[in-house]
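Novice: Below: a set of structures, written as C-alpha cells.
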Structure P
Amino acid sequence: MLTALGLARTGAPEAGIVVCEDPREAVEGAEFVQESVPERIALKHQLYRPSSRPWGRETVVASSASGLTLGELQAGGRRPDRFVLGHPFNPPHLIPLVEVLGNERTGPGVVAWTRRYYEAVGKVTIEVRREVPGHVASRLQAALWREAIHLVDEGVATVTDIDTAVASGPGLRWTVMGPTSLFHLGGDGGGLAAFCERYGDSFNRWWDDLGRPHLDDATAARLVEGLSVVADQDDIRTPAARRDALLTAVVAATHGTGRGKREETGA
C-alpha cells in the first residue's frame, strides 16, 4: 500500500487517510509518502515509476522494507536523494517505534526531517546509522528468540515458561527503558561502570554458553507443540485482542513521558 496521509496535505490530523485507486492520485501534492507494498523489489520499482511523476522535488519517500536495502529501493526512483527507509514496528497501529535510515545518496537533512515528521504524528524514532539485515529492533528480538529456542532444545524450560519468564520479568522492565540504561541503574551509585565491573565475568560466561539453533522444520515443530498447550492454533483472535488491549494500555502509560524523546542536533 502506498499512502499519502491527510496530515501531509492539510496539516490537520482529523483529515485522516485518503484512499485512492490510482497511486499517482495518492501521492499528488504530498510532502511525505509511506510506501508499504510487499517486499519484492520489482513490485516496488514498478510502483515508484508511474507514481513518481507527481512528486514534488521536496517530497520524502519512506519505504517500510525490512529485507531490502535502501540502495536497491533508490535504484527505482527518480530522486534517490529523497528516499529513506522508514520501518515501523509491528503492529504499527499500536507500537510507536519507527526505524529511519539514510545512506550516502540521501540528501542532507532528509533523515532529520523524516524523524520530525514521524514524531509529529506520535511515533518514536531511532536512526539506523549503518545498513545491516533486520535493522535494529528485529535483530534484538531475533537474538532473544534464538536463545529462547536454544533453551527449549536443551530441555531447560518449556515454551510456555520461557514466554512467561520474558513477559513477567525483563519484558516488564523493557517497557520502561532499554537494557543498557537499566543496567546503569543496577550499578547503584557507580552506574554502568560499576555494573560492568561487578557482573562482567558472569555475562561473559553466559554469552559463551549461548546457543546457535536454526529454525528448521524440526525446531519449528517443537515450538508449535510447546505453544499448543496454551493457545488455540485455529483461532488467534482472542489472544490477539488481549495483546492489542495490553499494548494500548502500556503505550498510554509510557508514551509521552519523555522516553524516546531526543534532543535536536541541528541536522
Structure Q
Amino acid sequence: MSDPRAPLSNSLADTLAQDTTIVTAWSTMAVPAVVELLARAGYGAVTLDMQHGAHDIASVRDGIAAAVLGGAAALVRPPVDDFATVSRAFDLGAQGVIMPMVNSVDDALALVAAAKYPPLGARSWGPHRAAMLQGVTLDDYHRAANRAAVVFAMIETPAAVAALDDILAVEGLDGVFIGPADLSLTLSDGAEIAPGAERVQTLAGEVAAKARAAGKHAGIYTNSVEDARRAKAMGFQLIAHGSDAGIVLETAGRMARDLD
C-alpha cells in the first residue's frame, strides 16, 4: 500500500519538500502547444494565468495536459476570489494553485477549503483526470492529495502584509507568493508600478523569511534575471521568470534584427 504521508511521485510538493528551487514559466497566451514547448525547454513548472492572461477553463484543461506531456508541473492562477476554479484546476491535474489578492485569514481559509479534502478543507471528490495524468489510482490520489495539492496565497497589498503572520498560521496553506507589481502599486497608493524598487524587494525578502520560519514555501514573480537571482538568494523556492508572450516578442525581435 502507498505511504499516505507521501506526496505523489515526482510532484511539485515533493520537489518543494526537498528545498529545491523551481523556476516556473508564465503562460498567458492560452496555447497548449506553447505550454508544452516551455516545459520541454527545461522549466520545472508552467503557471497558467487566468487572472490577467487569456486562459479559460478549456485552455487550462489542455494546458495542464501539455505541461505534463512536456515534463513539467502545471500551476494555475485563478481569477480573484474564484475559489470554485481552485477545485476544478486540481481535478484537471494541476499540482499547484497561486491565488491572487489573499488579504486576510478568511481569504486564506477559503483557499484551503477549495483546495484540500476534509479534514483540512471542503473540496469535493472528482479528481479522475488528475489521477489519470499523474498515473495513479484514485485511492492513491486520495491518500496523497492534501499534501500534493500545493496552494500559494499571493501577498500583494498592505492589508496582506499586516495579516501575514495570521495567514501563515492557516493549516493547509503551503506557501505565499509575492506579486511585486501589485505590491508596489498598493504600497504607493496607486502612484507607481515599480516591482524592482528597493522597498518592494526588501519587503519581499522579509515575507520570504517569515514564510520559511513558519515552515511554508515562498514564491515570487520576477521581471529580470537580476531579480530572479536576488529572489533565490533571499530564499524564494518558486520563482516565476519568463512569460510566453515576452519570450516570443524578445526572441522574434532579436532574430529579426539579426537579419538587418
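Values quoted throughout were computed directly from the atomic coordinates according to the rules given, and no laboratory measurement underlies them. Note that the structure is a prediction, hence the values are computed from the model and not measured. Cβ atoms are built from the backbone, for glycine too; each structure is taken alone.
Novice: For which of the structures P, Q does the calculation of mean count of other Cβ atoms within 10 Å over residues 151-158 return 14.1?
Specialist: Structure P accounts for this read-out.
Novice: Still on this structure, I have one more. Which one of P, Q has mean count of other Cβ atoms within 10 Å over residues 87-94, as calculated from the coordinates, equal to 15.8?
Specialist: Answer by label: P.
Novice: Between P, Q, which one scores greatest on distance in nm of label points 7 Å out along Cα→Cβ at positions 23 and 191?
Specialist: Largest one: structure P.
Novice: Which structure, out of P, Q, was relative contact order in percent (Cα under 8 Å, 6 or more apart) calculated from, if the result is 19? List each step's numbers first, then the result.
Specialist: Details: P: 12; Q: 19.
For relative contact order in percent (Cα under 8 Å, 6 or more apart), the value 19 is produced by structure Q.
Novice: Assign the value 51, calculated as percent of Cα pairs over 27 Å apart, to the correct structure from P, Q.
Specialist: The correct label is P.
Novice: In addition: Which structure, out of P, Q, was Cα Rg over 2.2 N^0.38 Å, for residues 39-158 alone calculated from, if the result is 1.24?
Specialist: Clearly, the read-out refers to P.
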